[in-house]
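Okay, got some structures for you below.
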Structure I
Amino acid sequence: MQQALSPAIVLIAVILAVLGSIAGGAAGGMAVGGKILGNELAAMLGGFYGPLAGVTGILIGLIVLGVIG
């Protein structure tokens, strides 16, 4: 049974991707640059740059699912 992606599901996925990539970027920033830059600045930079890859990846994934699903 196939079910098409509804706009609500796409919106929820994008919102969760943004939140997850911000949290992951902040955690990764603290792990990588916490000692050198300080945890606060590293978390802020990671939270800012984390969604660049995360949101792009989820949008590509949703497009692929929309095409093959």
Structure II
Amino acid sequence: MSDITVLTVDQACKELSLSEPTMRRYAKADPSFPKKVRLSARRVGYLRRDIEAYLSRQREAAFAS
């Protein structure tokens, strides 16, 4: 069985060091930003592995410049 960890919006914000409004803006403007996972009719989350992959890509892009 694979280890899939779902972060709440608050947890994802902390991982990314972003406020929730800023995270929403990034999600709207950046197609490579991690996609939300619908957990129920009123609840969403983010996969930890997607957040980590995004941060890794951002770090690589920063070092490439």
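For which of the structures I, II does the calculation of helix-only ellipticity at 222 nm (-39500 (n - 2.57) for each DSSP H run of 4 or more, over all residues; to 500) return -16500?
For helix-only ellipticity at 222 nm (-39500 (n - 2.57) for each DSSP H run of 4 or more, over all residues; to 500), the value -16500 is produced by structure II.
Match the computed value 17.6 of mean count of other Cβ atoms within 10 Å over residues 19-26 to one of the structures I, II, and report its label.
I
Please state which of the structures I, II yields 1.39 when Cα Rg over 2.2 N^0.38 Å is computed from it.
I
Quick check for you: by distance in nm of label points 7 Å out along Cα→Cβ at positions 11 and 43, which of I, II is greatest? Mind dumping the intermediate values first?
Working: I: 3.1; II: 1.1.
Checked I, II; max of distance in nm of label points 7 Å out along Cα→Cβ at positions 11 and 43 sits with I.
Each reported figure results from applying straightforward, stated rules to the coordinates on display, with no laboratory input. The model shown is predicted, which means the values in this text are computed figures rather than measured ones. Cβ atoms are built from the backbone, for glycine too; each structure is taken alone.
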